[in-house]
1. Out of I, II, III, which structure matches -19500 when helix-only ellipticity at 222 nm (-39500 (n - 2.57) for each DSSP H run of 4 or more, over all residues; to 500) is calculated?
2. Which of the displayed structures (I, II, III) returns the greatest value of relative contact order in percent (Cα under 8 Å, 6 or more apart) on calculation?
3. Quick check: 1.5 is what I get for distance in nm of label points 7 Å out along Cα→Cβ at positions 47 and 71, calculated from one of I, II, III. Which structure matches?
4. Check the numbers for Rg/Rh (Cα atoms, Kirkwood Rh) across I, II, III and tell me which is largest.
Structure I
Amino acid sequence: MKPLEDYSSIRGFCYSGGCRVSGEQLKRELGYAGSLRLNSTRIWLSERDYRKDPAAFLSKLTAFVETAWEAGISTMPILFNGNGLHPGDLEQGYEEYAEYYIKDVVQALRGEPGLLMWDVMNEPSCNDYIIEAKGEERKARWEKVNEFLRRSCDKVRKMDSVNAVTIGHTYMGDVEDTVGEVDVFSFHDYLPVRRQIEESYLAAEELSARVGKPFLNSELCCLCRANPYDLALDICREHHTGWYLFELMIDGYWSDVHGIFYPDGTVRDPSIPAAVLGFRRKRDEGMVYPNANKEGYAQRGISMVKEALEEKTKVFRAGRKSIDEVLEAAEFCANLLEACELVPMYDPPTARIARIRKAGDEREARKLAYELALLLQDKCQLL
């Protein structure tokens, strides 16, 4: 795919499974991406996997790119992962071997219409080799990494004169040292507040105007870094910048802070797909707050729980409602609390109800119903 003047149309996702997943799984998960109108994917390659069986590796990689393109999704393969960078990777012996790896991968994919561009290395500065160094030693190590990047970009260009080359830098501040070697510069942005994020884009726009090259944000959105999807994507759109979410699937090491879809196609939080599709939460004047007791439903739910928990006593006998009746009353309250955004959704009350129903735990059912009725009473200020 020839380099574009503008990559603002890219709505991409990082996909850690890459060419290691089965064909059936890949098609299913690409379908999830298609439901969000995502049109490009960024995948990590491994020269160590290549080393084990080059022919099988290249076959799987080619099949991945072709399958993705059939689904309307282009691919940005990452040749090297800077997160695992070892000093030995920068030495001549390794580099001579790596040249064979680059040659085989580039020759396998350079004619594929679904190839968007080459990402020579992911996050070259995010590794112990750079982070643990200080002062002049850090500068020297960083220059050594940049020399490796320049030589690698040159090798890719000599083998493929058509497809664009980029480097997925950790920060916008890392970009300029190798901007001369790429067709498109790209950076990652997990910054926590609007002002800082804006500064990255302003710096990218200034550099783009100065060197005459387009740019991308090739990783963004992280729950634990205060970089929520709606904020990060809003700013991307405001600056007409193409992007790649990290990442599509909730899986592996990053599953508790990254990812949209579970393997079964359910989602962590429906507000995330909404943000991807361009819907924005109103946060300024004019907000209308939900009224859970608009038609007396909150009061009705509280009464249902009260009735479900009541014990009918006679001489030496006590009658209780069934666990199903208790949980139905609890669910009535839970649905009101969730629909009117009166509870955190980290562990939704309806999920707790489902677990209790499955376990058949009457004591926990009664406890939760009581808790939800009191919470609804408090949120609706009912006496």
Structure II
Amino acid sequence: MQKNYKENHLKPYAVRSINSKGRIYKESENSIRSPYQRDRDRIIHSSSFRRLKHKTQVFVNTEGDHYRTRLTHSMEVSQIARTLTRSLGLNEDLSETLSLSHDLGHTPFGHAGEEVLAQCMEKYGGFDHNIQTLRIVTSIENKYYKFRGLNLTIETLDGLIKHNGPVENLAPYKTILKEDLFSNKIVFNLFPSLEAQVAAISDDIAYNNHDLEDGLRADLFTIKEISSMPYISNLINKHIKNIKNFRREVIISQIVRDLINLMVIDVIKTTNKNLKKTNPQSISDIYKHDYLIVDFSDKMKIIDKQIKDFLRTNMYNHKKVITNTNRGKKILSELFRYLSKNPKKYISKDLFKNAIKERVIADFIAGMTDRYAINLYKKIK
């Protein structure tokens, strides 16, 4: 018997527990928690989620205790997503689950690590952090008697696969996952739920603004330099005048707070405008749409691009960041080379049964924290 789980307040086009397609492996329902609350809790209690604490967002984990990590980033994405879903009448539990789990597949040393593994795995199906997230939740996490993985709901899997939009090329999924693509319960070329769209845009809002904050705190650029961006100069200049009365850290926090608030309000207004225009009556109407409904306004898209361009020039390509990025690449390249020659020295022999050796090694390296990778590299040198 389906439970209500107090979802009567949700809009008709929101994802509801009563309409869930279930899980890959059938389980009895929980009398207290909805299916999406259970998904969220399984993510939080997974070892892959805990390891995000020591994985790079931009700065390598050993560089300082106050910079973002993949874990704190995921939590901040979740906070923004909960605000948006609650305001829009969507399923908060599902959007929170997707926000917390979207980066599970990231390697140590951020995107630099992903580039290395993609090169190392080129002959073996490649490597992609989004697909790696699916490998983690469907097979790598091993906590249950009856199945491997976390056995998340189809709606959560759908959101993880398509949070950035429909998937047209299924070849990497078939090669890397070695799954039956979820028993044909997911239609890859349709748009995702609004809850998944919320998680995706919350990710954008979080990393843009928090990378600005971390970059300012690391002295990679100044408040005056970010005020050069035309569309947000007035907002920033409003705070610059307080520079004599407050600590720099307080002013930075206020700037980031205002920017996040500006973007969140913009998404709510734009999404409500799109919903009024499209008038969806059910979740099926959302899936069949040909564009994202949860979105920025045209003006905010310009601001979003300006911030991304600024960060690319002044942060991601900064000499200090590039130096550590190159170091991380070297470490992971050497680890892959070493483990390819000595695969069972650090990896359980059982994992190689009926598996491609290189894929097992990629899983092992992708799951490492920054500090574990650094320490193992020191051991093998």
Structure III
Amino acid sequence: MRGTLKLFRIFGIDVQLHFSWWFVFAILVWGLSSSFFPHYFPGQDTNIYWMMGVVSVILLFVSVLLHELSHSLVAKAKKIKVESITLFFFGGVASIDDEDLKPGTEFLMAIAGPLFSLLLFVLFYLIYLLNGNLFWTAITFYLYQLNLILALFNLVPGYPLDGGRAFRAILYAYYKDIKKATKIAVLGGRFFALFLVLSGLLYMINGAGGGLWFIFLGGFLYFIAGRSYEQVLIKDILSKISVKKIMTDKYAQFEPSMRFSEFLKKYQDSDEEIYFVKNTSFSGILDLKNITSIPAKMQKVISLKQLSTPLSKINTLRISDSAYNAYKKLSEQNLDFLPVLERSHLLGFVSKTRLMQKLILALKFGVGVKEEKRRKGTKK
């Protein structure tokens, strides 16, 4: 994910921090130190309040990480690939390969997060009751409440919250239709989002604090719910189309030693969109979109090899892959083209443009999908 900083790796999973988290960190530390702790635990030094704020937000960060890690560990136990956990503005998200997710597995993965947050609530509440130190009493007072809110909030049966994912899994098991299940779960998510927005407006009208935060959170959830349904439609369509159907073997090939100025002269007369840079010792893709401005003098010096992305650094495709797999890899790597290899032999390329054309035709007119349904019907 763009705008992230890799912190560490745990259980084979990269833990990343999105830049938006720093904004939340600053806001929460300021709010806790200047308002929350002085209100509930008066009479302390200002520096103590600031220390309470910093430690509380760091432990909240750990709580959210453990929440997401619980999803990921259940996935790994079910032999599902988990690439990373990213902590950002509104919490965290685990990057999990959900291409062939069964309803039971999705239910267990979804419910693991809120259950672990409830466990943290009990832990922090016990420390709050049994601890005699004011510093830790104040911190655990805040943390047990936040983990309880995190658990209950995520149990709401509205997609894309954990409760919504668990609800979708139940619907999917009942209807045997992932699109229908998602549509119903997304509807629940959008109703909950509108409830948050209306609650925020009422808070603001009555002069209570936190109204703007409710509106912002509700708007974000409404948007994400819609995007989630779009992704399910895309997955449903592209999973039925093979890479072979959208692959092209038309591309222009250039020597890695060719200077960029020479390439530009040939590029003007070329009808090809894909530029493969190759000789016996190097293979790579030249993606003009990712090349920044190059001064005229440097164009005569710099080679295509220096501007190309080596195939060894690209997550390539296989002929047996689905178009959805290609869609994900193109998005993840921010490339317009991906090579299709079989036993290190180049078969062709999949372009983002051709992939999106297939998707639009399928979404609007069912082209490609109807054919697949007929083929499956014949097999039966």
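1. Details: I: -14500; II: -17000; III: -19500.
Answer by label: III.
2. Details: I: 14; II: 21; III: 10.
With respect to relative contact order in percent (Cα under 8 Å, 6 or more apart), the highest-scoring structure among I, II, III is II.
3. Structure of origin is II.
4. Values: I: 1.11; II: 0.98; III: 1.05.
If we compare Rg/Rh (Cα atoms, Kirkwood Rh) over I, II, III, the biggest value is for I.
Bear in mind these aren't lab numbers, they're just calculated from the coordinates by the rules spelled out. Quick caveat: nothing in here was measured; it's all calculated off a predicted structure. Cβ atoms are built from the backbone, for glycine too; each structure is taken alone.
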